[in-house]
Structure P
Amino acid sequence: MLMNRIEKAAVNNPARRALQRLYEVPALLDLAGGPLTPGSRAVEIGCGSGYGTKLILDRFRAAQVDAIDLDPDMIARAQRRLADRPGRVRLTVGDATDLRSAFGAEDDTYDAAFDFAIIHHIPDWRSAVAEIARVLKPGGVFAFDEVTAHALARPSYRKLFVHPEHDRFTADDFLAELPRHGLDVHGARTKIQADYLLGTARKQNPGRT
């Protein structure tokens with residue numbers, strides 16, 4: 001589901017970027033145990049204007065990022081923002097539940113996947129989790145920062161923003177869904193009365209005992 005005009009303005013303002021840069025990314029790095037290993041390839045769903053993509057490259061030290069968004073305007077903004085990273089970023093308009101169509105992503109393609117508050121916009125959010133699990137390599141990390149049903153039910157959210165009305169998830173719902181797709185939660189934090197959830201999970205490695 002596309003963001004409305006008000007939410008697009010909210011996610012593109014300096015305060016949102018500062019929160020992402022100064023709190024969310026350090027928290028996710030801590031939960032993930034540090035940056036990615038050298039040469040890592042990552043995918044970002046709902047990349048927006050590319051600010052999160054830049055942080056994945058600079059702070060998580062991904063060698064390459066494939067980034068997708070439903071909104072052509074956001075992809076155009078991301079292309080401008082990341083023009084100084086030739087060969088390191090692929091950007092496309094597409095559906096986060098179908099990364100094969102977007103990037104030709106086969107099973108076990110990526111070392112990491114990132115969700116900066118996008119899955120709550122997807123009506124079939126479980127399919128998005130399943131797709132992330134499919135494309136992650138065994139041992140790959142999934143870093144997520146999400147808005148829960150508790151926040152979406154607040155009058156301010158309901159008045160200003162547009163989100164799917166059915167099958168919204170709480171923090172517990174989201175964390176319970178991950179193991180169903182072979183993703184083991186390694187750490188999670190909630191904030192503001194469980195309105196927001198940050199965490200990391202790793203794809204199970206069947207070869208390990």
Structure Q
Amino acid sequence: MVYRRVDDRLGEFALRALDPDADAPLLHRWVTHPKAAFWLMQDADVARVAEEYGRIAAHPHHDAFLGLHEGRPAFLAERYDPAHVELVGLHDAVDGDVGMHFLCAPTDAPVHGFTRAVITTVMAWLFADPATRRVVVEPDVRNTAVHALNAAVGFTVVGRIAKPEKDALLSVCTRAQFEGATGAGAADAPPAATRGDLPA
């Protein structure tokens with residue numbers, strides 16, 4: 001495990017390094033589900049999912065992690081350096097900027113507040129590294145549910161940007177904004193594992 005956090009209401013959340021081959025069948029079910037349309041992998045087969053996450057694992061500026069809730073797989077998290085991945089030429093990255101994606105597993109029995117607990121956990125994990133100054137996200141402009149979640153944990157909108165695959169709403173969140181919005185911090189969990197070539 002690279003990170004653990006206990007939510008007062010929903011229990012333990014944790015992150016572990018993702019295994020592209022072993023985790024591909026599970027991730028395939030998640031990323032091809034209709035509720036994951038904004039993940040842009042609806043037509044992927046298991047092999048393509050394994051290939052994509054193998055590419056991420058090999059990338060020096062991009063990582064993927066499997067999220068667990070009470071020990072069971074429940075979400076996916078990615079971190080990246082926006083100076084090298086996703087936002088090159090679209091965002092004036094500064095030292096300490098970290099990009100983030102997250103996806104909750106589809107479920108027929110949604111739990112109130114679960115997705116917010118997931119994004120809070122992912123943000124606390126990223127800010128557990130003292131080198132992280134801001135988290136940067138670029139969700140699809142149509143993804144209003146994620147815009148609301150982002151605002152709830154402290155993100156402010158920078159503006160609309162045109163990416164090759166979508167029109168996105170570039171937003172940023174500082175450590176102070178996150179802690180002010182949620183009362184959460186990194187102090188309640190062990191330090192996150194970091195990589196020397198990637199701000200965590």
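Things to note:
- For 20.5 (mean count of other Cβ atoms within 10 Å over residues 53-60, calculated) the corresponding structure among P, Q: P
- Highest-scoring entry among P, Q, by FRET efficiency 1/(1 + (r/R0)^6) of positions 109 and 133 (r between Cβ atoms, R0 = 35 Å, to 0.05), is P.
- Answer label among P, Q for the case where distance in nm of label points 7 Å out along Cα→Cβ at positions 117 and 165, calculated from the coordinates, equals 2.9: Q
- At a computed 25.5 (mean count of other Cβ atoms within 10 Å over residues 45-52), which of P, Q: P
Every number here is computed from the coordinates shown, using simple stated rules; none is lab data. This is a predicted model, so every value here is computed, not measured. Cβ atoms are built from the backbone, for glycine too; each structure is taken alone.
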